Structure P
């Protein structure tokens with residue numbers, strides 16, 4: 001009796017780097033680059049949140065702007081991609097819902113800052129998140145590894161990224177832009193041109209180069 005042979009298709013290994021991306025900046029890109037190479041991922045997906053529940057009550061740029069900036073931030077990097085499955089979703093954005101949209105043939109690593117990883121148990125359906133995805137954690141000033149390990153409690157595989165810690169945030173960039181201070185080389189040039197032209201963080205606008 002002849003037995004049929006079928007090739008075994010390998011799982012796709014992706015890293016998901018989510019966030020408000022208001023704006024996406026160089027620390028996001030450096031984190032994605034390190035995760036891609038250290039974990040030997042097939043792709044790093046940058047996924048802006050539509051309505052991030054953690055930012056409830058705080059001003060956030062419209063999702064259409066953050067989606068546009070995310071696409072510009074990852075342009076021309078073959079192993080980076082922008083994903084819109086959260087940004088157009090109605091209601092609060094929960095990671096557990098997002099992970100459920102991927103098939104079993106996709107191995108997922110969530111790429112988080114240490115502060116976010118420490119607070120992961122407070123997320124909606126956190127146990128589902130940790131059961132579905134591994135974690136890649138970027139060091140953050142003020143958050144030590146012990147705090148993250150205690151918070152995760154062995155519920156997910158955790159890899160610490162070997163990277164240059166960049167103390168840079170969207171809050172800092174928005175405030176600097178609002179105050180009229182230079183922000184151009186804290187983000188990719190196309191992102192800087194977008195938000196200065198659109199006046200997203202305007203108090204005293206930086207003037208885009210023509």
Structure Q
């Protein structure tokens with residue numbers, strides 16, 4: 001009788017969507033785990049509080065769905081996606097974050113995320129997204145998809161322009177930016193002209209503001 005009962009439990013468990021959650025906010029992690037475990041067809045098999053733990057836990061448990069915060073210690077969400085997908089390109093990963101800039105969404109989807117949700121999403125949206133991605137679909141809310149499309153159509157910054165922009169956001173002068181990157185002030189000014197054009201701004205202040213809104217710099 002016990003063997004039969006154990007067998008039924010094992011069979012029921014095998015049919016559930018196994019979820020790994022990675023978030024460095026422990027209270028949010030606990031709440032999310034509770035929400036998912038209340039669903040009859042889902043179970044949280046592991047948790048992680050930084051990106052390195054997330055990748056390690058994924059290797060250990062091989063979950064059906066991995067929910068990853070975008071900004072985490074040690075390894076960020078995009079880094080987690082890239083590391084996992086190097087081992088399994090079919091891994092199904094959903095970003096769950098507070099950041100919704102077009103650049104953040106673009107980086108996550110480019111890395112291989114199959115879903116992108118904000119942390120203020122309703123419970124129904126979250127569990128529906130997990131089910132959709134588990135079924136092989138993508139899950140990006142229309143408003144975020146519009147930002148993604150906008151970001152793709154905007155000409156991207158080069159890596160060097162990104163470095164110049166971040167130093168600009170850090171309050172560095174042209175001379176200081178040049179010294180940090182080992183380039184001339186003339187070259188710095190050329191990069192700034194390109195940055196202003198791509199961001200459709202006219203000043204350093206506007207460039208920093210626009211870049212922060214799009215997630216291109218961290219202030």
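What follows is calculated from the coordinates using simple rules that are stated; it is not laboratory data. As the structure is a computational prediction, the values presented were derived from the model and not from experiment. Cβ atoms are built from the backbone, for glycine too; each structure is taken alone.
Please state which of the structures P, Q yields -9000 when helix-only ellipticity at 222 nm (-39500 (n - 2.57) for each DSSP H run of 4 or more, over all residues; to 500) is computed from it. Walk me through the numbers on the way to the answer.
Numbers: P: -9000; Q: -17500.
Comparing all candidates, it corresponds to P.
When mean count of other Cβ atoms within 10 Å over residues 25-32 is calculated, the result is 14.0; to which of the structures P, Q does this value belong?
Of the structures listed, the value fits Q.
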Of structures P, Q, which gives 14 when relative contact order in percent (Cα under 8 Å, 6 or more apart) is computed from the coordinates? Q
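Of the structures labelled P, Q, one was used to calculate distance in nm of label points 7 Å out along Cα→Cβ at positions 185 and 201, giving 2.2. Name it. Let's see the in-between values first.
On the way: P: 1.7; Q: 2.2.
It traces back to Q.
Assign the value 77, 40, 35, calculated as Cα extents along the principal axes in Å, to the correct structure from P, Q.
Of the options listed, only P reproduces it.
Between P, Q, which one scores greatest on distance in nm of label points 7 Å out along Cα→Cβ at positions 49 and 177? Please list the in-between numbers first.
Working: P: 1.9; Q: 3.9.
Once distance in nm of label points 7 Å out along Cα→Cβ at positions 49 and 177 is tallied for P, Q, the winner is Q.
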